[in-house]
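The data blocks that follow each hold one structure.
The numbers here are math on the coordinates, done by the rules we state, and not lab data. This one's a predicted model, so the numbers in the text were calculated from it and none came from an experiment. Cβ atoms are built from the backbone, for glycine too; each structure is taken alone.
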Structure P
Amino acid sequence: MGEESAEVAFPVPGTAGFLSSRMGTSLGELLRFDLMLLAFLILGTRLATVLHELAGHALTVLISGGWVNAVHISLLGGGRVLHELPDGAGTPARFLVACSGIAVNLLTGFLVLHRFRGTPRKRLLDGLWILFAGASLLGGAAYAALGLYYGQGDPVAWMDRRPDGASWACIPFLMAAPFLGFAAVKRFSAWIGQWFPSRSLAGRMLVLAVTAGAAVGAYTGLYQATGARSRALDAPQAAYTEAKRRIVQARREDLAQHLRDSRPDLTEDRVRQLVERTPVEVRPEEIPRKLPLKLILALLFGAGGLAALHRGTHAPATGGRVPTGFPFLAALLAAGIIAVLLTTGGWIYRSPGLLP
């Protein structure tokens, strides 16, 4: 049997016709569905961040005999745990505390995606858990790879001194990236195909673009507009800034030594003052740059996702109407979570008297 052609349901601005899909879907229904997906992304990423910080870092600190002073969750970016470990805590304890957040994300993402293997049931709420699992798996692997490669964040926080060649430790996560992308897109495509069915690769790519793609684009816009930060996404810039700082520091040390040799009459305080007053310029080409690992990761995730779309799904392509009320309820819940984080400044726990 040959592939079924698409028949479209919602108009595309600037065209005279319609795109294809077997189910007739109005533009209003599509927008409601995308609103629901955006709400699911906000809820799913906030849940993944809470688990990363609480079930990962905070719990491991407590098990190690330490103290948790505060836990912060940002509106749309990452989070942090302010903690103290007992005196004499060794490298194993620091390693577990630093890497437990990523481990929790990878574990929970895998378990949830495994739960949705096989033929999906036609339930809108399942989309929340599938997006949560995808964000946990892909986000955890990306944080591990970027952190190791650029020497930033949790993956290297436990190291007293970063050994030469540590960046090569990112390779296993890069190798896993296509498989994670495949698993995440396969589950999402099977689930969403129950409302937007298509038996062609082009149709499935279109459905993914106008649903998950639109929601991710909206989330990214909110992320930028709110000034959200993420240790994973900021790792390349942080590494660049650190490399520049090291060059400036080395040049200041050279200048200080030159002043000591040429002006032995100067005191150390005077040498330090002169060095601090001397501007140090560093040209961009003098700062070593690395391969753009974020782009490489995106391509690897995308390659896995494309393979999943090419393979298709055996889920029944029944199509159906998108309920009117549920997307707005999901959006209301997501807005409520954002409002709570705004009200508390993102602090979901603080020791009494620690912070104003």
Structure Q
Amino acid sequence: MGHAYTPGLKVTDQMVIKKQRILPLKGDVVVKVGDHVEPETVVARTHLPGQVVPINVANKLGVPPEDLELVMTKKPGDRIKEGEEIALSVSLWIFKSRCAATIDGTIESVSTVTGQVLQRGNPTPVEVKAYVKGEVTEVIPNEGVVVTCIGSFVQGIFGIGGETSGPIMMATSDNATVLDEGMIQDNMKGKIIVGGSMVTAAALKKAIKTGVRGIVTGGFDDKDLRDFLGYDIGVAITGSEEIGVTLVVTEGFGTIDMAQKTFSLLHRHEGELACINGATQIRAGVIRPEVVIPLKTEQVEKAEVEDKVLGLQIGSPIRVIRHPHFGKLGAVTDLPAPLHKLESESKARILEVEFADGSRSIVPRANVEMIED
């Protein structure tokens, strides 16, 4: 029988992880192939053009647009400061009218047709950091680099907040405990803390005040998320929120136990560096939040590290993503090939799953998500 492929979350102890670190505009790459980098190492730099601010100089000075160049005291390309004179009109050798810059930057252009002068704000410096601890394995000239490491890897369901890093610290003793406000301690400052089945909104707020860098947990209440952010997420990409902490939810919305495999993996690496990113996109071009734990040389198994995706097969760990078994974890026990008639009278391919409590159920394959090993 051929393998059936079901998209899923990757949770693995060891794999090759490659991260492209690309500038938004062409600029300068400041590292070379073979360099070892830390998460905060700057690998590339560029400058974003400043904002364009128009000013109708001809109108302000009361001169015809075609005479604008005659009254300009600053030319295209000249540096300007807010309040500095850029044009001067003298009438009857006595009366003087001045026009001042409204921003710091440069003169972009002068139009003798519209009478407008375009001011360009100062460029904004942009730095791209390595994000993960590893080695630069490829340089893309003027654009960025590829950083590679061997590490443990966990994908989440949903996240908010951008890239950050810090040592892992377990905040709960098991994968079913709710991470509440009372569990957030001062010694968690600068850490990536791991909760169990859910983190409360109060705990999230206290974590921000404490200086926690990131939280990895099984679930989060969608109402708490809306109240916390002040708006609904919708289908837009997350990750740009400036909330002071990065949140990675591994299972879904609500109180859902973190998968034991995921919890155990994070527990084994307590005290080690973790690099996390809450960026999530659920429409086309799916982006998953993630936890990357770069491994030290002595931690890497001697066997060849492979990065391949296996299909859904007998024994594959899965998560049900539809009611009535939403959020439950189990393993595939059978993959019947024929179409199966559902209660809705429609036909679909199904599988048999055995849950952790020993019970079994028939579930449409479209209703499960594989936990990639």
Rank structures P, Q by mean projected area of the Cα convex hull in nm², for residues 77-204 alone and report only the one at the top, that is, the highest.
-> Q
For -19000 (helix-only ellipticity at 222 nm (-39500 (n - 2.57) for each DSSP H run of 4 or more, over all residues; to 500), calculated) the corresponding structure among P, Q | P
Output 24.8, 92 (Rg and Dmax of the Cα atoms in Å, calculated) maps, among P, Q, to structure P
Thinking of P, Q, which structure, once mean count of other Cβ atoms within 10 Å over residues 141-148 is computed, gives back 26.1?
-> P
Value 18, calculated as relative contact order in percent (Cα under 8 Å, 6 or more apart), assigned to which of P, Q | Q
